[in-house]
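Asks: See the structures that follow.
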Structure P
């Protein structure tokens, strides 16, 4: 496992129940909703323009979409994902620590991302602020590792630390390598279920004095393994270890 510290724009999953309520309203309505729907159902009859402000906010965050520049809005795929996970993705600019591991058992190499808390991170944030004012200085550091450059933008991922959603909106272009470590991957087959991949590890904290992060999470199983059943794997392993023909093993299991 490796880490990389860099400036980026990341959408992090946040608890915003008031916005999820609007997305749920759109789902329940089964049609585009407007400001009057929001105020009548959720805001106790406040003026309609307040409801439209809420609609605009949900559109900005990708929970709803309007068919024109204005007017009623309907639930988006992003809104459905937010309802499924109980979080709203909110974009943040700053300096982040990216936690990466490349392994055939991992569909996503980016395991976690966290705002970096350190003296060097503050300097980078100050540089980012100056860049917005037009006083940019040449970025410091080196290019990101290949595994990070291959991460798809605007793809919802789940953290192995806390299960929260996150999404890379603007990929880092330059940064510095952080501390490394090891990640344990367990591939398991349950008798009555599909294969599962479990990630467990203690990851370096997101900063010089930050506490380590505990990873203990079930990640999505690679598609190549999803069709392999417990019985198929059991038969293959026992046949390999004992040299007993698979047909005989199948008969034994049926007794």
Structure Q
């Protein structure tokens, strides 16, 4: 039986030989497909990305996602934050309509209380230690307006199940030393440091049960929906999306 990785490599070679980069390119399609997942989750709760006057991407990186929000909602004030200064400087240069600040690895973040209508992140809570992720949920809750929404991606054990099938090599750094079904029970919040130079930024798996049991209890936020395996990625497996509201 041909392996998934071999099949993908073979298919990629055929595509490279038969065609040029499509228009729009794959990177654009990949990013907008992810943003459409955010829109879908909001739609299920009678909201839309175009509803929010003031938006923050927490962990905006070099602007892979945030750059599309200027067209999606041109009337919004768009903000981004990231822990890396070079990423923030690039965003300031590339997206002059936006507002960008550097945040630390731990709270606080330099925004006033009740500042934003919508806060979102992609693959930030997939890298935080347990105490730090609760601290950031509370800090982001502080700067969210009452009635505002937050949408964050996480890797749960659904990610592990998918990756075992489609990209098992991607699991090698996660330290799963027993079948994941048993590992999940014993490790509802699994965090390991994969780079000793950045102990505050590792790799994280959070079980769905942990989130449902702890996020509301540890914050003032209400979970509106938990969307398992919502964002399909390769070779990462998948991301779940959690929608929260500040009362």
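Asks: With relative contact order in percent (Cα under 8 Å, 6 or more apart) as the yardstick, tell me which of P, Q scores highest.
Replies: Answer by largest value of relative contact order in percent (Cα under 8 Å, 6 or more apart): P.
Asks: Thinking only about FRET efficiency 1/(1 + (r/R0)^6) of positions 89 and 177 (r between Cβ atoms, R0 = 30 Å, to 0.05), which of P, Q has the largest value? Can you show the working numbers first?
Replies: On the way: P: 0.65; Q: 0.15.
Across P, Q, FRET efficiency 1/(1 + (r/R0)^6) of positions 89 and 177 (r between Cβ atoms, R0 = 30 Å, to 0.05) peaks for P.
Asks: Out of P, Q, which structure matches 75, 50, 30 when Cα extents along the principal axes in Å is calculated?
Replies: Here the read-out was taken from P.
A short reminder: the numbers here are calculations on the coordinates, not readings from a lab. This one's a predicted model, so the numbers in the text were calculated from it and none came from an experiment. Cβ atoms are built from the backbone, for glycine too; each structure is taken alone.
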